[in-house]
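As structure tokens, here come the structures.
Just so it is clear, none of the values below were taken in a lab; they were calculated from the coordinates. Please read these numbers as outputs of a predicted model, since none were measured by experiment. Cβ atoms are built from the backbone, for glycine too; each structure is taken alone.
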Structure I
Amino acid sequence: MSPRRPSASGQAPSGAGPAAAPLETPRRRVPAAERREQLIAAAVHEFARGGLHGTPVERIARRVGVAQPYVFSLFSNKRQLFLAAIERSFGRVAETFEQAAADYHAGRAPQECEDVLEAMGRAYKDLLLSDRDHLMLQHQAYAACDDELVRTRVRHRYAELVALARELSGADQERLDDFFRHGMALNVSAALGVEDLSVGCQWVQAELEGELGD
């Protein structure tokens, strides 16, 4: 008996066997180093909102698409993941200072910046306004300083920022004191969503008037 030929349309006759299933593209195995970076980025986002004690590790794992046990294969505990997020946040500030100083020396800083320190301050303010995760994670880092390991790490990284600002700007101690005091005030005002923290500013007076009117 002769074999059955395909029809004119090119399709196999109805009595032919089932077509082979298409081969699935194998999923790419993500290297541990890459997963670690993804988890730190997710941790910055989640810890910025929930803090050290209010953020379940499961939420961070789910954001990356891995199981919680896998997180603990890369970080020994939640505190270590929190510390890695803090390192990332302080590193982002340091990079902002370095880029602002480089831009100033290259003539790319805003014209109103009279020196490197002013350029760094403006760049820091822009960072706070453009990346709320890093802003709020700073607040969460200070809030978690009841934990001795967190407090030690935050103190060290803060001191490193002071040394970096001194090195980049050449400013004296008095100006550096003013720079970091103003930076802390910027953190608070950015978190509150206001530009002015003076006691006589418009929003403070409006809040007080509203309270007296209740």
Structure II
Amino acid sequence: MPHSTFDSVGATVYCEDINILRSTGRLSSVRWCPSPNYGPRPEGTAISLLVVHNISLPPGQFGGGYIEDFFTNRLESADHPYFLTIADLHVSAHALIERDGTVVQFVSLLERAWHAGRSCFQGVEECNDFSVGIELEGADDVPYTPQQYRALADLALVISSAWPAITSDRITGHCDIAPGRKTDPGPAFDWPGFRALFQKRQSVVLRDKQTQKGAL
């Protein structure tokens, strides 16, 4: 995602107008690749959780555009034997972060993407109802790239600015909301490093807010 300073007039964080994001659920600074695999969130449900996943298609291989094809129901089963095993699945995430840090959005953040499955966070089940799902192109045992960590921190900051109920301790892994069933983002994901980067981003935005308030 492109970088910019906080703009108090437009309520802009990293080039995203937060008011527009709240009303549309669309990230203006990333590529839009709409998926049909979503539904409405239950009425009155607040967005309050961010779930980090990983995905690679075929497993352990990166690039090729197969993740986009999978999330948009265009995956050709004949392209790889593994694709036959997932041919009948209809899933999605709100966004994908590729290995080079490129962000692709599939589902409006206002909608219920099909990313978590049977899940529970702090005693509340069906996390799809109240969460945002972000996929990292990767595998449990393959280190993620610096570009992905930066993009995830930026994206988490933008999303949490629009929905402040998503605090640092409400950014979690798929493995944590579906233990025993899911393992991603896996041991290769550096949670302390990511949280430090996210908190640094928060501090910069807070500093910029305070500087602009002082200039008024």
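Structures I, II were shown, and distance in nm of label points 7 Å out along Cα→Cβ at positions 34 and 162 at 1.6 was computed from II.
Once relative contact order in percent (Cα under 8 Å, 6 or more apart) is evaluated on every structure in I, II, the highest one turns out to be II. Here semi-axes √(5λ) of the Cα gyration tensor in Å was derived from just one of the structures I, II, and that gives 53, 23, 22; the source is I.
So if we calculate distance in nm of label points 7 Å out along Cα→Cβ at positions 98 and 170 for every structure here (I, II), which label has the highest result?
II
Hey, mean count of other Cβ atoms within 10 Å over residues 42-49 derived from one of I, II reads 21.9; which structure? It was calculated from structure I. Tell me which structure, out of I, II, gives -23000 once helix-only ellipticity at 222 nm (-39500 (n - 2.57) for each DSSP H run of 4 or more, over all residues; to 500) is calculated. It was calculated from structure I.
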